[in-house]
Structure 1
Amino acid sequence: MITRLQARLLRMAQRLGLRRDWYLIILAAFIGTVTAFGAIGFSWLIENAAHGFGSLTERQWWQWWMLPAMPMAGALVTGLLAFFVLPESRGHGVPEVMNALFRHGGKIKPRVGIVKAITSAATIGSGGSAGAEGPIVQIGSAIGSGIAQALRISREQTGVLLGCGAAAGIASVFNAPIAGVFFVLEILLRDFSLRTFTPIVVSSVFSTAVTQAVLGRNEAIFAHEVQQYLFTLPELPAYLVMGLICGFIAVGFIRMLYATEDFFERIRLHPIIKPVVGALLLGVLGIAFLSVVNSEEYHEDLPAFFGNGYQTVTALIEPASYPTAPVTPEVTSGIEIPANALPIGLMLLLSLVLLKGVATCLTLGSGGSGGVFAPSLFLGAATGASFGVALESIGLIPAEGSPAAYALVGMAAVVAGTTHAPLTAILIVFEITRDVYVLLPIMLAAVMSTLTAQVLLRDSIYTLKLRRRGLLLGTAADMTILRRITADQVPIVPHVAVHPEDPIMKVLDLYERYKVADFVVTDHDGKYAGMLTADDLRTALLASEAIPLLLVEELVRTDLPTIAPDESLDRVLDKFSKHDVSSLAMVREASSDGATKVLGLLTRGRLMSRYQQALSEH
């Protein structure tokens, strides 16, 4: 009975394309369940840390000059744990996961999840400008990797289970199962095959279902009053321009973040003190903001750019947050303000764009712990809102429109620009807001922002750190790149031809003279007959007494394929993988009788160099 059931399950798995990996589905469900509880615990830590620090502002003795104390306390906790326990807990987490995936076979230390949860909760809860996305990816990946290591899963499958944990973490924290799947496939694994896709979907679904069951709710993070907004053709240029602007904002944020990291790496301070200094500067920035901002427009005790900024983002995408009445002429300090003057709200929004970027750089660049996803959402919402308010002030928004729609679109656009992952950006903004009415402009602006960001900076906010460490990642389009390049685009090596009746002693003399390892064997008409490889020569040298008697025809290999000049590199690479040789002959058909002309040798090393060049250009 059990044998029959196993056979049926195996046949079903083979039909799904999983072959012998069907058990990954069961492990994926288990990882999704475990990660859901881990994500719930992590969210609980952040909420309680934020509540604890936030309650201080309600005390009678609270003053603005104490504002730096909160983030400094959280930064001290982060600095101590990062220095004494886990250096990987610094920063935004995702590059560390990618580094472990591509350099260490997906192996992550089990304690990463616990330490990352504590340091991130301390950073975000105390007011540090960061988000939960990077930490939960690292926490979920640690769970998936830990289970794979405990079961001694193969290296390839360990990467899949790591991805299951990451997708489950995103799905649980953001209540966004689809975005969790695409985040892993598009950013982490860069693999959309069915074998990878299936277990990751299962893990994401289980994590979301468990989270909803435990918490007893199924709500969008940025729930707001859905406005039945209709995307019209005249707005097309506006969203294209906004996508372009968001691409510039994204690149500026990335460059500023890494410049801040470089600055803190250069200064001579103890690693524990660096995040504290960053928190101090953040607090000073907060004091300056509260002392300058108009109290009639801003009623909060803490600056909007502190913490993850979810409350501010929710307000920016709410249509009710924007007054629709036109600005009337008035006289202030003897200066007449025309009716179409930009409202003071625009200046506040523009300042939030700049201050949120600086605050995040100070928090994470100095060694704080947290993600860059929530700051990107904030930057996008503030940028989009600024753009929408500016358009509204000059009458370029339809009567039924609102700057809130532009804020919502801006969220996806900046996320797409920072991550170079438009699919993930579109889906996650849709899932965390559940607003279907602006889906078309979201798609348009996200793609435009991604293209702009890629032109300005070839790396995303995640891959730039890996490139600086010497790790150049491939993409899901690697095979497409190989198919675009033909063999004649790779520099070939001039060949040295020998004939079947030549003695091996002659070949050895040619080897000493030309320093070549592989020889092309041709007949006297120049027709290709085979290859004499270095491995074959080394084998012959083991019987040195027989060398004077050996001829080339006794060692020639006729089983090796040749390469045509117009052959794509994916096929050439497949030939090298099937035949363990360092070079193959490139030939061209010379006549109708099948005679071939040898053009030279294409080596494996030169092929890989050309591929690496194309990958870098791509």
Structure 2
Amino acid sequence: MGLLDFLKPKTKEQEVTAALPQDIYAAEALELKDVIAPSALRIAPKELDLGEKTVRSFFVISYPRFLAESWFSPIINLDRVFDISIFIHPVETSTVLRTFQKKVAEVQSQIHEREEKGLVRDPKLDTAYQDLEELRNRLQQAQERLFDVGLYISVYGETEDELNKAESQIRSILEAKLVYVKPALFQQEQGYKSVLPIGTDLLNIHTKFNSTPLSSIFPFISFDLTSDKGILYGINRHNSSLVLFDRFSLENYNSVTFAKSGAGKSYATKLEILRSLMFDTSIIVIDPEREYEYMAKATGGRYFKISLTSEHHINPFDLPTPQEGESVANVLRTNIINLVGLFRIMLGGLTSEEDALVDRAIAETYALKDITPDSDFSSINPPLLSDFEMVLSNMEGGEALAQRLTKYTQGTWAGFINQPTNIDINKKFIVFSVRDMEDELKPVAIYIITHYIWNAIRKEIKKRLLVIDEAWWMMKSEDTASFLLSLVKRGRKYYLGVATLTQDVDDFLNSPYGLPIITNSSIQILLKQSPIAGEKLQKIFNLTNEEKYLLLESGIGEGIFFAGLKHVAIKIIASYTEDQIITSDPSQLLAIEQAKKEIEAS
């Protein structure tokens, strides 16, 4: 008995014997059909009224001789609420061949009869004969099979006018491809039952198809990014499939995320972090706004506050342990070059003469601690910034530079970097917060942190993701932007993916390093954009006008997800538990804090 049988009006005898509603609930006899059934049902010749919805069912009655690949995709991807059923009934090849033998003989006799009468050849008969012979050969060689195929469509709407518009749209799309449909007049009940997911073909309106044209009806032709491994990034807004993807399966593991403020870029990234942690991926985050603190605590990670008054310090003169096959001299030389870049930022730029002087002073500072290209510095404490200042002040022409350094060694900013390193990042989830660092010092802090992270990454190769939120801070300085690009390019060798997030598209793209970072990132995520940013991103990502408008009109957590050569419209979703851990919404955070206080008070 089908769903509609339960919904038909009962006879008076049935009404008398039926249990009262209160008896049903009292007996706890509520069944699934009572839950899913609409509140009312009316069967009309051309449609069904199901509660507040109206549905009309159609069947396909005619196809052209040739069906192109993906001819059905415009219907499947139609932005309407509808159901489609495709019934495929195999036909025995032996039975078909006997029928074909008779049909070929009939067509052949008609052709001979016309020839005997001296009539002009009929192209339809010639084509039919060729098609039958070709198909018969393929069937005999088991290259094809024959099927009875029924294709039914049910369209939903609020009103009859809406249904008429939907019908007109479907007809125009299909008739342009020489495919013709008809509504199931006086068979709407059977049509609707045939489209329900219960596998009953009550219309039995079939067309014979062999394997090749049948494959063209295959419904799953929309772009999707559903993989057999990876994490859930969101829902494909186009066809409601899951966007499951593993960034570590691509040629590089990097990503960039562009979104206007409040569009959900940090939310999406935190969701990826939370799910990646479950797949044994180590995560390191540079957090400019203290958005990841609660998440770090909830997942058992470590949270370091980097500021002028912080108890956490990083000494930029620290040296990484040389890797296998890497010389001590190369490690020292690389770190000296990085430190020159750091001092360019700290001192507001260097002339070529000052650059050379700083380079020589750094080498001499290391030499004071017996750290030379020929020494084993694994057990030697590295110098501090105050050591470098002393060396610089004793060098000819270095007094002015040393004077400019005093604010980092003796002044207000002395507690920032003139200290030995006292942090350890041996947890799976590490967050460095620079929110409380003065804006003038943020580029310096981020540069030092990223170098420290890079040295730690090179020490041990394992699957890691480095998240740089509000990356436009790094793009403001050529040295930090250049170092970010080198991370993006070299990270793959160390099993590192770099996730770059920014809301300031202009700062990012105006840097000469912005576009190379994008092109070296296999994953790009574009969420809701402002009109000006949308124009720029359209040119860079070669978006269509429809895709640009999609970005402008998207809601929070909606946009376009690029992975390799594919891209889909995505909606990022989280479970309730995930949302409680990763939310940045102030109202939700206050509610969580209030709930904690109430629990502690009780």
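Figure out for me which of the structures 1, 2 the number 1, 6, 14, 19, 20, 18, 12, 6, 2, 0, 0 belongs to, where P(r) over Cα pairs in 5 Å bins from 0, in percent, for residues 280-503 alone was derived from the coordinates.
Source structure: 2.
Distance in nm of label points 7 Å out along Cα→Cβ at positions 40 and 88 computed as 2.6: which structure among 1, 2?
1
Taking -13000 as the value of helix-only ellipticity at 222 nm (-39500 (n - 2.57) for each DSSP H run of 4 or more, over all residues; to 500) derived from one of the structures shown (1, 2), identify that structure.
Computed on structure 2.
Out of 1, 2, choose the structure whose coordinates give P(r) over Cα pairs in 20 Å bins from 0, in percent equal to 18, 41, 26, 12, 3, 0 when calculated.
Checking each candidate, the match is 1.
Distance in nm of label points 7 Å out along Cα→Cβ at positions 216 and 320 computed as 2.5: which structure among 1, 2?
Answer by label: 1.
I have 4.5 for distance in nm of label points 7 Å out along Cα→Cβ at positions 120 and 584, calculated from one of the structures 1, 2. Which structure is it?
On the way: 1: 4.5; 2: 7.4.
Structure of origin is 1.
Throughout, read-outs are computed from the coordinates displayed, never taken from laboratory work. Since the model is a prediction, treat every value here as computed from it, not as a measurement. Cβ atoms are built from the backbone, for glycine too; each structure is taken alone.
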